[in-house]
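Before anything else, here is the set of structures, which you'll find just below.
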Structure I
Amino acid sequence: MLLVVNAGSSSIKLAVFDADLRQVLAGSVTEIGAAGRLRLGAVARDVAAADHQAALALCLQAMAAQGVAVADLTAAAHRVVHGGADLVASCRVTPAVIDGIEACVPLAPLHNPANLTAIRALAALMPDLAQYVSFDTAFHATNPEVAVTYALPLAERARGIRRYGFHGISYAGLVRRVTELAGVPQRLLALHLGNGASLCAIRDGVSVATTMGYSPLDGITMGTRCGGIDGNAVLRLAEVHGVAGAARILNRESGLLGLGGSSDMRALQESDSTEAAFARQHFCYWAVRHAGSMIAAMGGLDAIAFTGGIGENDAQVRDAIVAGLRWAGEVPVWVIAAEEERSIAAEALALQAQGL
């Protein structure tokens, strides 16, 4: 059995997979450090978990009560948001890997610390358990240098300011699934559409371009993020609202929420307001416009694949985007379930099989 852990600043999501990648159990602990809630399989109850280690201990106890004992676990695997320029493949956790994740904290200050906390907490609880990590940025390490480099002075580029791209774990799983269905298309346009949304140009199974950049803010319209915006407009927002205020507006108050009054695409679809309709139109327009850039990066288009909550469930959005890309030719279109936990488990099991 393999335990997959996805830790946030005040929550932990986890899933257990067997050796055939069948999900055996899944759950979460929310509101760590406050009045929390544990949900795991058939169990749902209020809990008081002071920190991530206490939350994980509660999860392990609940797992054992449902037939998955600690002794059944052969490894654990974690989602880590940012691996920077050096951690570009899934790997086993070592002190050097811990240091590398720590070094990327300035690049993902809201995510990497929580990921590290869970790794350390599980090590304290189960010091002999092998732990592996998969990085959300790693899939895009194959992007050419010209695609990831901002036209900035060398001193600023040396600070790590470059394009990284995100949703890599989702895209890696999508490629595996499409390959199972039909082999690897030479030029695949992949769209991860959810509250966070991005596009990826995948040529011969590897990423050659993506819409997110230094952070997950760039690219297409999202649930609460504005997507691409002129740098001077950002500076103006910072001048008016301060840096923290500008960050709040750009990341939490913009996107579909700022345009249509809700970050939920389903609520916008059900609304009869002109603002809601415009928000959906805006989302599709910018997805098509960025898709043109991705197609150019691949030199053409052979297939399209949608994933993520919107990509999987909103047929109107899918149809609008596909219609906007008819100029690129009639190509197969797939809808692929986002199974990031299974993708993380697959990568860890592959490393285990190699004796790593």
Structure II
Amino acid sequence: MRKLALLLLCALIAMPLLAQTALNGAGATFPNPIYSKWFSEYHKLHSDIEINYQSIGSGGGIRQVTEGTVDFGASDMPMTDAQLSEAQSKLNTKILNIPTVLGAVVPAYNIPGVSGEVKFTPEALAGIFLGKITKWNDKAITGANPGINFPDKDIVVVHRSDGSGTTFIWTDYLSKVSPDWSKEVGSNTSVKWPVGLGQKGNEGVAGSIRQQQGSIGYIELIYAIQNNIPYGSVRNSAGTFIKASLESVTAAAASAKVPDDFRVSITNPPGKNAYPISSFTWLLIPEKSKDSNKGRILRDFLNWMVTDGQKMTTALSYSPLPDSVAKKVKEAIKVVQ
């Protein structure tokens, strides 16, 4: 009996101990589909590491990483100077804004009797969301869409109710193309909406559009595709109506001058093939983690993300980082510890 117990003890000692490490993150819903894919694939490569992510909106991601309640955050709006300063004073370390992929925010709609692609001018989108265009058969809409029979039906605007980077991208665009919008509403993760129904997350807005006839809202491209919701093309700064696609989002990024801290807006870019409501999305990474092991894991994950992870983006309708940006990211994440 003693011999058996000794053999069992020796076997236990010889077994490698697999230390499980869990990293927790929270933030943007815009990139949640690709982040879910990445974290799952990374876990397959490193079974001892679990990366948990809550898609609570960019505002929540910035707030939680600043408070130190998560290991990393995520946002579709780069952190402001004031936010970075506050985070550094609380955490005693810098927060890096690391771009991960490019995506598009699209005007998605549910118009009775209209299933094809609707063309939107910047003026029409601003007018709809300002509450100044209230019917689907308004000339501001029909004028750009000859041949489509729009119903004499009220427009139901759906927008985000939570602090949202998708909202920032949408309002950043509208602020650039509409002086009235810029003056009356402005751009931020949360704004005072002139009209509309609020829903939480890209998921909530997409669900509301599907259920509500006559509705229009703004959602990330993958949510329109996954929910089979029609979405329109938008007239860009070159005067061309462009629908969101991998190619048109890549074209939007092509002319962007990306600074060393990666905080840049690429809405309403030049170029006839550029989709005008495109954006990078960012992971918010502490330069120095409270747990050095987690810092090492974050650095390794980011290296994987910017190489192998980029190959998975197009299957989920995100555009990969331009090579020049990916190269800069590889250098920037060397300081993560």
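Out of I, II, which structure matches 2.0 when distance in nm of label points 7 Å out along Cα→Cβ at positions 57 and 97 is calculated? The value was obtained from structure II.
Kindly point out which one of I, II the value 42, 21, 18 was derived from, the read-out being semi-axes √(5λ) of the Cα gyration tensor in Å. Please report the intermediate quantities before stating the final value.
Details: I: 33, 24, 22; II: 42, 21, 18.
For semi-axes √(5λ) of the Cα gyration tensor in Å, the value 42, 21, 18 is produced by structure II.
For distance in nm of label points 7 Å out along Cα→Cβ at positions 249 and 321, the highest value in the series I, II is held by structure I.
When distance in nm of label points 7 Å out along Cα→Cβ at positions 89 and 153 is computed across structures I, II, the figure 5.1 traces back to II.
As an exercise: FRET efficiency 1/(1 + (r/R0)^6) of positions 41 and 233 (r between Cβ atoms, R0 = 30 Å, to 0.05), calculated from one structure in I, II, equals 0.35. Which structure is it? Derived from the structure labelled II.
Computing distance in nm of label points 7 Å out along Cα→Cβ at positions 121 and 265 across structures I, II gives 3.1 for structure I.
If you work out relative contact order in percent (Cα under 8 Å, 6 or more apart) for I, II, which one comes out largest?
II
We did not get these values from a lab; they are worked out from the coordinates using the rules stated. From a predicted model like this one, the values you see are computed outputs, not experimental measurements. Cβ atoms are built from the backbone, for glycine too; each structure is taken alone.
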